[in-house]
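Student: Take a look at the structures listed below.
No lab work stands behind these numbers, since they all come straight from the coordinates. Here the structure is a predicted model, which is why all the values come from computation and not from measurement. Cβ atoms are built from the backbone, for glycine too; each structure is taken alone.
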Structure P
């Protein structure tokens with residue numbers, strides 16, 4: 001009987017019970033196998049530095065951890081191992097944190113109460129297609145993000161606004177940077193949400209990444 005090659009998964013999460021439960025869940029999927037677990041970003045990075053040739057298909061990275069959290073760990077991965085595919089895990093859908101994780105290279109963002117079926121779908125999508133973001137997180141359907149049939153024309157100032165929106169700046173700070181009033185910036189935002197058929201700033205960031213308006 002032919003053995004199916006399993007995708008190698010690493011879990012980085014400081015909650016032991018959740019980490020162990022997640023490992024049991026993943027190991028029940030025939031396509032995946034958890035090969036290592038780490039309690040924070042620091043020990044995980046140490047492992048990567050000591051095992052430069054280690055093969056791993058996907059990292060499941062907790063956002064909130066002691067010693068070195070998910071955001072700082074993602075920054076290190078982006079600079080040192082950008083080819084690694086990472087899905088961020090969190091108990092909340094804070095927009096600022098999601099944007100920071102995405103712009104630092106995370107390919108997906110899942111809430112920890114996600115169903116096993118969606119969890120499996122997300123892992124498959126990231127490994128096979130490169131990204132996975134739920135409608136709850138992105139404000140737009142993944143199907144829509146994959147749809148290249150609709151060509152949208154953007155004005156130069158709209159592109160500048162989008163690039164600023166992909167940073168950690170507030171809308172008030174973006175207005176100052178662009179020498180515009182906050183009301184005008186609100187107008188840019190609402191116009192782009194309508195034009196791109198999205199609902200959140202996160203959706204705007206995903207659009208920018210997909211269409212290479214910003215590089216991550």
Structure Q
């Protein structure tokens with residue numbers, strides 16, 4: 001991955017010079033911690049801007065007016081910490097990051113400190129804290145679980161009108177087919193800007209089929 005990819009992605013998303021500097025710090029931290037923590041797939045580290053940063057930035061472009069984000073299973077901060085860095089110049093912008101792995105939380109905490117990202121890191125299992133997170137505009141989760149599992153976790157929030165934004169790969173159609181057996185959901189499918197075989201499911205309403 002060359003500097004041209006970095007510059008192109010930053011230009012496409014109209015990223016300020018200061019935010020670009022902070023995203024560089026994130027990439028540097030990810031590279032340094034990856035050596036001992038294995039935060040992302042090793043093969044994807046060389047494509048960090050095109051595979052990870054751009055993937056997160058496109059969510060911000062989809063929901064430009066949302067200020068309160070909840071990222072489930074944050075891991076290496078994709079997309080949650082990147083969203084926090086990119087949205088830091090927006091008034092009242094804040095991201096909550098839920099991650100059960102303490103070592104990954106250590107990475108998130110240190111990188112948030114270095115970048116000044118407006119985030120809160122919650123070291124807990126999703127199912128134990130999700131019902132408390134009602135002060136949220138958008139829930140997101142990337143490469144975490146099947147759509148069925150995501151809907152199970154987020155049901156209390158999605159039923160209250162909070163939106164779900166779930167990036168999915170080539171299995172999205174199969175996951176939707178499985179999910180509609182259990183759920184009645186209102187959604188639209190947005191083509192991913194980073195992968196022609198991927199899409200982002202935006203869920204705007206949810207109820208159980210048997211309810």
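Student: Taking mean count of other Cβ atoms within 10 Å over residues 48-55 for each of P, Q, which is largest? Each step should come with its number before you reach the end.
Tutor: Numbers: P: 9.9; Q: 22.1.
Across P, Q, mean count of other Cβ atoms within 10 Å over residues 48-55 peaks for Q.
Student: Here log10 I(q)/I(0) by the Debye sum over Cα atoms at q = 0.13, 0.14, 0.18 Å⁻¹ was calculated and came to -0.76, -0.87, -1.27; which of the structures P, Q was it taken from? Numbers along the way, then the final one.
Tutor: On the way: P: -0.76, -0.87, -1.27; Q: -0.69, -0.81, -1.35.
Answer by label: P.
Student: Taking 0.70 as the value of FRET efficiency 1/(1 + (r/R0)^6) of positions 96 and 152 (r between Cβ atoms, R0 = 30 Å, to 0.05) derived from one of the structures shown (P, Q), identify that structure. Mind dumping the intermediate values first?
Tutor: Working: P: 0.70; Q: 0.95.
The correct label is P.
Student: Here is a further query. 18.1 is what came out when mean count of other Cβ atoms within 10 Å over residues 32-39 was calculated for one structure; which of P, Q is it? Could you put the intermediate results ahead of the total?
Tutor: Values: P: 18.1; Q: 14.8.
Among P, Q, the structure yielding 18.1 for mean count of other Cβ atoms within 10 Å over residues 32-39 is P.
Student: Comparing distance in nm of label points 7 Å out along Cα→Cβ at positions 104 and 128 across structures P, Q, which is largest?
Tutor: Numbers: P: 3.0; Q: 1.5.
Of structures P, Q, the maximum of distance in nm of label points 7 Å out along Cα→Cβ at positions 104 and 128 occurs in P.
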